Structure formats: structure tokens, C-alpha cells
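Novice: Each in C-alpha cells, the structures are laid out below.
Here, each number is a calculation from the coordinates, and none is a lab measurement. Keep in mind the model is a prediction, meaning the values are calculated, not measured. Cβ atoms are built from the backbone, for glycine too; each structure is taken alone.
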Structure P
Amino acid sequence: MTRKTVRIAMNGVTGRMGHRQHLVRSILAIRAQGGLDLGDGDVLWPEPVLVGRREHALRALAEQHGLEHFSTDVDAVLADRTVELYFDAQVTSAREEALKKAIAAGKHIYTEKPTATGLAGALELARLAHEKGVRHGVVQDKLFLPGLRKLKRLVDGGFFGRILSVRGEFGYWVFEGDWQSAQRPSWNYRAEDGGGIVVDMFPHWEYVMHELFGRVTSVQAVATTHIPQRFDENGKPYDATADDAAYGIFELDGPQGPVIAQINSSWAVRVNRDELVEFQVDGTEGSAVAGLRNCRVQHRATTPKPVWNPDLPAAYAFRDQWQELPDNEEFDNGFKAQWELFLRHVYADAPYHWDLLAGARGVQLAELGLKSSAEGVRLDVPEIQL
């Protein structure tokens, strides 16, 4: 067995998502299991090179995890021929330019979303990567959640019959930052810094709908800022210029006919559901409700027959009428699972289709969602290509 070391520039790992999910629970977890077995006698050993703007934070992170390499000079890292892959988890506004530099340097690209601040920039990244001949992938982590993998199992098995509709509820109360600290960074609520829930979440909903139910063909959305003032990391008040809630209706081109999806996203909602995100899928033969980890089903044959009668209290609990779907397999961390697929794509030529063009579809939907909200109209979502 041969061990191949792969040096990966990881930009933005001092942030919450970059640190916890991508560095610790993905790359370091792969190292903890002895590397990634490529199945041909080779084991891939990822060697992260931490990149960022704050040297003291990078140094502390490297010392915490026993890593040797870090730098605040992204250009020097990209010029290093021993670095083969570039990963980006920076703030959205800084990502597009950094990805362009990495592609020009001939690095394989793996990046968080959204890939750019607009569709034109996202498509340019996809074209540049294609022309340069580098491998490229975009994080689409929700597809690897246990709950959605169970949901995909139901779709593939024909459980639903003809799928009619999808209803999604996502969100939680993000504290304003005055009397309790906020759970999200302040830039998320400033449009000028690339913030906003549409820009953040519509790319997620695009790939979930596209992969599970069908291509999005139209969008009608209302985006709003429910909390107009928040407090930053230093306790100073600032105007929230970005949307913190969005209510969208999407038409999908399903394999058996049109599907209507309605998804609410909010950082100003208190959770009254089993998980922070849930999708209910209704079809002619059955329904399912999937969250981060769990999935409940109700088949046509076991569907009760409710009768509307507001004069009498319900004699039963509706949720008790659903059946919990078993795991039937062990589910690894979703971010780690996709990292492993991408590394196999780069170094073992395994198939992989969550690329920069797929990422551009998410940017397109966010862009059209904001336009729909601003103009108060339903908009078509045209297919995009290089």
C-alpha cells in the first residue's frame, strides 16, 4: 500500500463552518482514519495548508490541531507547486477573486457556496475551470444528510408514486446580539458584505430540489428584513441591510410531471418542529417528512381519513400516525462524505457532478429570487450552460 500526500490550501478555516465542518470533521477526520483508501492500493493523505488574513488565528489553529503549515499570503501558497488543491470557505464577497487566482494557478477547486456574488461571475468561474482543465467541485452538503439520504432512497424506490408537492421549513431565532450574543456573524446581515438569507439558502434549496425532485423552472419569492437593527461582535449596533427571511414558491420539472415546492427560510422564527430543517413530500402513493437525521413516512394504504370538525377536540395525535424510517446504514458526516467523493474524483477519476456549473445554478436561483421579490413577479429560471 502506497501513501500519497496531497497538500490542500484551505482558505477561511478560521471561520465557524470552515473550521468545524471542513477542517476538523472532514480533513482531520480523514487523517484520523488513516487517510482515504482509493481502492487500488493507494491511500490519500491530506496535508492542509491553512490560509487566512489573521496570522495569530492561523497559528493558534495550527497549534491546536498539530499542523505545520499556515500562511497569510494566498498568492505565495497558490504559487507553490506542491499545493495541488485549493479550498475556499471565505466570506462570499472575497470568494470569486480568490477562485479565479487558484484556477489560473492550475489548482483543483473545491469551494463553499455561493461561488460568486452574481450569475455572470459564477458562470465565468465554471468556464475558466473548464478551459484550464482543473477538477472542480462545490459543497452541496444537504444532500449527504441522513434525513435527505433516506428521502432520496424513497424517491429512487418509487415510494411516492407521482410527486405532487414539497414543503420546506428552515430556520431558527438568531439573537440580535444585544442581550444575548448572535449565533451567526454580523456580515450575514449586511448586503454590502454579501449577506442575506436568499444568497445563503437558495443555493442549498436549488440543489436539493434539482437532485431529488426536478429542475427548478420558476421562482416567486418574498424576501424581507424582519429585524432591522442588530449588534455586531463588539456589541455595537448596526443596520441590517440584508434579508433575514425569505418565502419562496418554486415550480419544478419533475420526471412524472410538474411539482410545486414552497420553502420558508428565516433567521427570525422560533422552532416548533422536530429539526431545524424539514421537508414534507406528498405524492399519490405516500408522503414523507425528512429532517437533518430522521425521516417519517405515511403510505397511501395507512393514510387516516380526517374529518374537519372544529367543535370537537382531536382524539388522536397526527404525528403518531407516521412511521419512522430505519437508518439501514451508518451515515458519516455529510461534509466529510462529499470531501471523500471529490478527492476520489480528482485522484481516482471517480464520477462527480456537483461542479462549478451546478454551483452557478444556485447563484442563479438566488439572483432571480431577489429580483422576484423586488419586482413582485414570478420569474422563469432558464437552463444555463457553459
Structure Q
Amino acid sequence: MVGGGQLARMTHQAAIALGQTLRVLAVTESDPAAQVSPDVVLGEHTDLDALRRVADGASVLTFDHEHVPTALLDELVAAGVTVAPPPSALLHAQDKIVMRRRLSELGAPVPRFAEVRDLADVDAFAAEVGGAVVVKTARGGYDGRGVTLARDVADARDAAQRYLAGGAEVLIEERVAMRRELAALVARSPFGQGAAWPVVQTVQRDGICVEVIAPAPRLDDELRLAAGELGLKLAAELGVVGVLAVELFETVDGRLLVNELAMRPHNSGHWTMDGARTSQFEQHLRAVLDYPLGDTAPLAPVTVMANVLGAQQVPTITMDERLHHLFARMPEAKVHLYGKGERPGRKIGHVNITGAANGSADDEGYLAEVRERATRAAHWLSHAEWTDGWNPHE
């Protein structure tokens, strides 16, 4: 697996159960996956020699991020390396302009967009849509980086100029009037078998996913079916092998629009580790190794995943102490820590809470209770503060 982050770390856990050894290409020995894998190659994902070393003798080469230049992957494929997903598919997760154009050709719903080569393109597009716009770099942006929600045309021009001056390719999109964000997570094997998990709702703050609700509550059955079918269709049409996450906007007028694609395990699928029969990490390995895919059925009416994000001020008590207190108060919490240092806003882990078997995602009281427990646990791990003011000494 190219990349030594938390996704590789959690994929390594799944590999152990399948009797596999996951070799990782990490930048440093302190990377999350390098801390736990016995087979580590140190190097950069832009170094062909490093890629050759990590692929040497492997059954398949896969990824925990999309940033490997496809020209290098093409060289590996020419040398006989099995790359999953293949470079021709991965390109659509790397380049938003390529992705938007291809999805438009396939008839998939996307926001109106245009490529920006100079500032006149910004003016023309803003006049065409007659509303708010978003300016993005075509490559490299994630967790809110490389994305500007423009206040007005002047702000859009400033963002485009800044990105262009930095050498980036730029696109501009209409700012969608949305009800919420959803994600359709699917997997596809080389054999062509596909599998889809329930569609989930993702909650973003400052461009970072903070919470995932599985399944998405109060989602119209027609939209739920359409989202899952769209994910499977895109996986097949683009030739994806492995997990594909399709990030979606649900608009205020009841439509679905594709926002982003990720061809790897994804934050929106972390709930599957404790809330589905087959986790996204096991499924990704099954897919790239061409095993029959696993059952994606949920294990509870609702599972809520809350990200543990670094606090502005690192707590004085250690993470180990925080875990001790959390488990004493909330023994049902399933915690996954990434072995990363704490800094403001950084994803350092996540918590999964599964709801009682007699509940329903559409029961507002039940859902609110599960969400509160998940966010309370994650906040405690981040800040060493209980959101409900609980004090064990009172």
C-alpha cells in the first residue's frame, strides 16, 4: 500500500485477519502504518525507485491516498505490476476537471462547472450561473484545502488568481443549495463483482468531516436506491478496483449531485469497522486480491462515527488516561486511534457508537441519543472535557 497514514494502518489490521502481509510505503518510521507493519519501505510516492521497491514481489499495489503520479504507475503496469485501482481509474480521483468531464459524459449528475484559465473565465461563469460559486484547485485539495467558497465575484477572482499563480489548474463550480452531504461507499473486484454499504450522511465543519451517520436518516427510498446504484455504476464505468467513495450533495430540491470521488478506504466508511458485517478495510483487500466480496449489511439500526480531532490546546492528561476515563464511563465506545501527534484540527482517531437493536434511524430521539454519545466520547478524547458537564468527583 502506497502511503503510511491511518488508512494503511487500519488496512494492515484487516490484512492480518486475512493471513496477508501489508507492505507500506511510508515517509518516516513514525507514520501511523509504519508503527505497526513489519514490512516498511521508506520513501516518497513521487519516487519511482521507491514505488518499485514497495511493489517488488507483491501480489498487488494499492493506495491510502490518490497522489501518486499516474505516469509512474503506468511504468509499473508496463513492468508487470498489478495496480488496483488502475491508473486509468485513479486519474478521476486525482483531477477534478477530468472527473467532472467524464462524469458528465456518463450522465452522472454534477454541479455546473468550468475550467479557469484566466480571470475572464471566472467572470463569464459567474454571470452564467447568476449565484454563488466555489473555486477549487483541480488537484491536491482535501479537508478544506484548495477550496474557496467565494463571497462574491471579486473574491472568486482573487482565489482563482492565487491558485493560478501557484501553478495549479483551477475550476469553478456553482455553489449548490444543499440540504446535506451524503456518501455512497461501494467496492468492486477485478471479476466485476460489486457491493454497496448503506448510504450515509456526513457532517462537515471547516471543510473536515466530523461525524458520519449510518444509514443516512430520513432519506427518501428513491434517493437511497439512486445513490447506491450511482456508486456501483461509476465503479464499473471507471474501472475501479477496490473501494470507491462517492461524496454527494443532496440538494434542497431533492436531487443528488456528485461532489468528489475517492478510490480507497474513506473517512465516510470508518463506521463499518464496528457497524457492518464487513469493514471497508477488509473489503478493499478482498477486492484488490479478487476474493469474493463480503456482506455489507449493517449490524445495528444506526452507527455513528465521530472523528477525534486535535484540540487547540493539548490536554494535560495523556491520551492513555483519557481512554481510561472514557471506557470507565462509556464501555460501549469503540475507539480507533492512529498513533499521530496531537495538533489543532488533526484527525488523530475516531469513535464508533452503535445504537440499540430496537431503534430506527428515522426516530429523531433515538438518533439524537446515539449521536450525542458519539460526539461526547470524541470530544472527551480530544479535549479531556465532558460536553454534558459530567464530573466523576461530584
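Novice: Out of P, Q, which one gives 2.5 for distance in nm of label points 7 Å out along Cα→Cβ at positions 183 and 311 as computed from the coordinates?
Specialist: Q
Novice: The value 4.4 for distance in nm of label points 7 Å out along Cα→Cβ at positions 127 and 343 was derived from one model only; which of P, Q is it? If you can, show how the numbers build up before the last one.
Specialist: Numbers: P: 3.4; Q: 4.4.
Corresponding structure: Q.
Novice: Right, next: Ranked on FRET efficiency 1/(1 + (r/R0)^6) of positions 135 and 215 (r between Cβ atoms, R0 = 30 Å, to 0.05), which label among P, Q comes first with the largest value? Can you show the working numbers first?
Specialist: Working: P: 0.80; Q: 0.35.
Structure P comes out on top.
Novice: Suppose relative contact order in percent (Cα under 8 Å, 6 or more apart) works out to 13; of P, Q, which structure was it derived from? Write out the running numbers ahead of the final one.
Specialist: On the way: P: 20; Q: 13.
Label of the source structure: Q.
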